[in-house]
Structure I
Amino acid sequence: MNSESEIIILGGGIIGLSLAVELKLRGADVTVLSRNFQEAATRVAAGMIAPQAERIPPSPMLDLCLRSRDLYPEWTRKLESITGRETGYWQCGILAPAYEANGLDTAPCTSNLPARWLDYQAIRELQPGLGADVVGGWWYPYDAQVDNRRCLAKTSIMAAQELGVNLLEGVEVTEILQEKAQITGLQTNQGIIRGSHYILATGAWSGQLLSLPVSPKKGQMLSVKVPDSYQELPLRQVLYGVDTYIVPRRDGLIIIGATSENVGFTPEITPAGIQQLLANAIRLLPMLKDFPIEEFWWGYRPATPDELPILGTSPLENLTLATGHYRNGILLAPITAKLIADLVLAQEADPLLAYFHWERF
């Protein structure tokens, strides 16, 4: 197989797809190569858009996350207008309960942004049913969520298709062919594929193709369903707790996550992982113990040593990097697409990119 394309994106997760849509909207000819669209970390995440709830300290990473959160409403509307499908974006706010105040009731690092400390009584007025040992928590009204598994992933694929992006599934890149700091082609299970520019967005598998410090960090998750006996949703905002998060969808599905395991590409669900998830979630919201379980799943996040993404130019002149997003791939998809498209098509390097360059390692 020998397919000529102006830009070839390696990876069919949310980062690769968001880039494909953005580049195509700007007039580029784009091909996306994916071994299996279902393997992407996009389908593992809970879809939280939580730069404040994660209490990221003032830093270029916080700036990147906040800029991406600001892009989310317009970005998801764009995808929905292209496809006529929902993305599941919901600015429901995120509540971060605490079991011990220990200074958490002081203003968070993002004190210039809307956030409010709720004491024992106030937090229960906002969210009834919390565990007895919750002493208070922070309310972040601007943080949000998106239904990544059932909506965003499918809508992104459909948007790329509607725009004419060439999506190739079942293509496994086995080697990046190089000569004099240039990629000359990609050796794949379907032959050599060539383009004029390449973008690496293969997530946890990136270190297998280039000498990059990106490794898999396994996450297990599960979902439960609000019983039909409830007249209204008992949970209407995300709970970002200690070693757990609980993410409600509008139709009564509730996502519970997630483990974080340094086990390489070891697959499958484990009893220990699920036990840990359920214990942490039920401690935070005891009513969950009676909700029927819907599904279990697992996948691999692309982690770097400093847990920050790798963005921008690479050692190869016609290769751009967009990988290593770890837990923030869903959150950072809009800003990654914008900044990398600016870099590739207009050679405009946003100052933020310097902080995420591969040479920091």
Structure II
Amino acid sequence: MIQYDYLIVGSGLFGATFAHLAQKRGMRCLVIDKRPHIGGNIYCEEIEGINVHKYGAHIFHTSDKEVWDFVNSIVPFNRYTNCPVAQAPNGKLYNLPFNMNTFYQMWGVKTPEEAESKLEEQRRDAIEKMRADGISEPRNLEEQALTLIGKDIYEQLIKGYTEKQWGRKCTELPAFIIRRLPVRMTFDNNYFNDSYQGIPIGGYNKLIDGLLDGIDVMTNTDFFSDRKYWESIADKIVFTGKIDEFYDYCFGKLEYRTVRFETELLDTPNYQGNAVVNYTSSKVPFTRIIEHKYFESFGNSVYETPKTIISREYSTEWKDGMEPFYPVNDSKNQNIYEKYRLLAETESKVIFGGRLAEYKYYDMAPIIAQVLTLFK
């Protein structure tokens, strides 16, 4: 029996935004989620007054004023600016993204002209070596990085981190992954170039709660446990889960990378002095440490809370039962996904959206922009 206009499978940002906009247009929606909470991967858990990003750091950034105004109409955002730091194999700390601070720390250069000269020297060395080996174009991530940024920064800040992140040697990863490497000839540590950036005041749960206000929601509810029933109660389905699972893996399983979090409550108000510190050495098993209070505390206000919470992130290969995080963007998986995508295009009752349903890594703002466009 039809009870709803839309059954929305998944309460992450795509599903919650869709439900919010549909309800505003007078449509009846039911949102179900197999997890015990709503919000998908942007869910926060409050511990000792600190909002812990349960599934990794999420920083909202966009240059789309419509998207920024939309999220701020649900909950006001703070002024958090992402300025990560990297601890390199040589033991030194470097600013990210690569900018004049990084080049000064690496080479002692003080002007853009000096930095560009050093970069050109290292790029030229890499290109000449490739040509000597009979290589005209970068064949993999390592060769691409060396031609873009040179040996020093590649070895200290890229190689180890990337190989931990993907579980593969840089020589085995496609060149396109790093083709848009940001290089700035300014003393600017802001990681993003977007016009707007911040964290919801009070945490991301405030955003999801606002989006789903007044909408029927069921957690601990698995769509696949009684699929026929769930398909029978709504005119249409918005599906944000794994597209290969939706089609019972008929073309094979898609592969992912996942992340394991080791979260620790520390009896100190300030552990590392920054929200994000990357560890680029291959000898350090985790990729980075997140100190959660820095997303919502600024300056000396971090000392207002006597304790702090950190999360070490370990990147690993995904297996059944784990949470899928990052699609593996190689040709094998893209060919499998393309078969599912073509099959999904034949559906008249189902809308597929989000990183799992589209087998694509998304930032948060493009997800919201995509849903806003759907409703236009």
Structure III
Amino acid sequence: MKKIVVIGPVYPYKGGISHYTGLLYRALCKTNKVEMVSYKMQYPHFLFKKEQKDYSNDKFRIEDTKFWLHTANPFNIVQTARKINKLKPDLVILQWWHPYFAPCYWILTSFLRNTKVMFVCHNVFPHERFPMDRLLTRIALSKGDGFILHAESDVHELQKIKKNARYKVTVHPTYNAFRLTGMGQKEAREKLGLSEEEKVLLFFGYVRPYKGLEYLLKAMPQICKKTENIRLLVVGEFGDDREDYMRLIENLGIDDFLQCHEGYIPDKEVEKFFAACDLVVLPYVSATQSGIVQIAYGFEKPVLATNVGGLPDVVLDGKTGRLVAPGNPAALAEAVVDFFREDRREMYKKNIEEQAYRFSWDRMRETIDSFEWSEDER
């Protein structure tokens, strides 16, 4: 049994990384003694003006979390490192997804003593690149003894900045914690004003250019022409380009086939959207991996995704969903039409159930527990 300290956002912080960190902690506790260290302050307000916390679903709460780390206060970061040293961990696991955390993590790991440092890389480089991101990433990840990656495509990115990095690649585990009430499709559709006869697509999550919503919208006229009773749910928070999407919807004449739910979706509201849909669509232009796929699998819903980044690692083409080329509305339309025409729902559901262990948190825990360390790595 190892002593492990997990560092990252956790309830009440919002978002997929927070959910992931809490579920990882619980999985590791099955075979290890684990302490959870989270942020006293995650992002300064001037960088992230929206609300950072969501108290609506305490299912993700981790008791005795130590909210020690102020990511922008060097004195606090050093003090946090000293507190962690007093716990005498064998392993410290940090969540990595954005270079903002590079200075904080570099200082923190520089003051850790007699412990291995592992980074769980949700992506090595950020989805939306910016000047200095490579340097900042190199600075932080140079301190890692080991790395968990969720996409084969990230191996090359990691090796660019740490040539002899010790790593393991394992698929992103399933988020099954959103099934709060066991809501069925009929009840979910009643809540959303949808009929049982409708064929429902779901695009879920923050709307960003790299997520390719525009291509799904452009596919809708062809889908509507060939598929009766079709409905697309667009659920999530738009950025500054919201009006561009609204104009595109109007110009395509697809208003009557869409239902938009704008804004951040609290955890307790997630269930009805996934329970209601038939197919989750990720028309991404680029990606490493996506927690949306794993939320979908938690509801045994198939996924139509693009063949980019780590998505082919988790969406098994023709088994748990379909893969198509990115930036191709015609390919998206063809895949959707085929899905409903051939009624592939039950087949995909069965295959998702058969893949349950591969996407389990137990497998993630076993991957970390079996990591082989090099004594001279640092």
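Observations on the model:
- If distance in nm of label points 7 Å out along Cα→Cβ at positions 221 and 301 is computed and equals 3.7, the structure in I, II, III: II
- Calculated for structures I, II, III, distance in nm of label points 7 Å out along Cα→Cβ at positions 125 and 165 is largest in I.
Taken together, the values in this text are just the output of simple stated rules run on the coordinates, not laboratory data. Because the structure is a prediction, the values reported are computed rather than measured. Cβ atoms are built from the backbone, for glycine too; each structure is taken alone.
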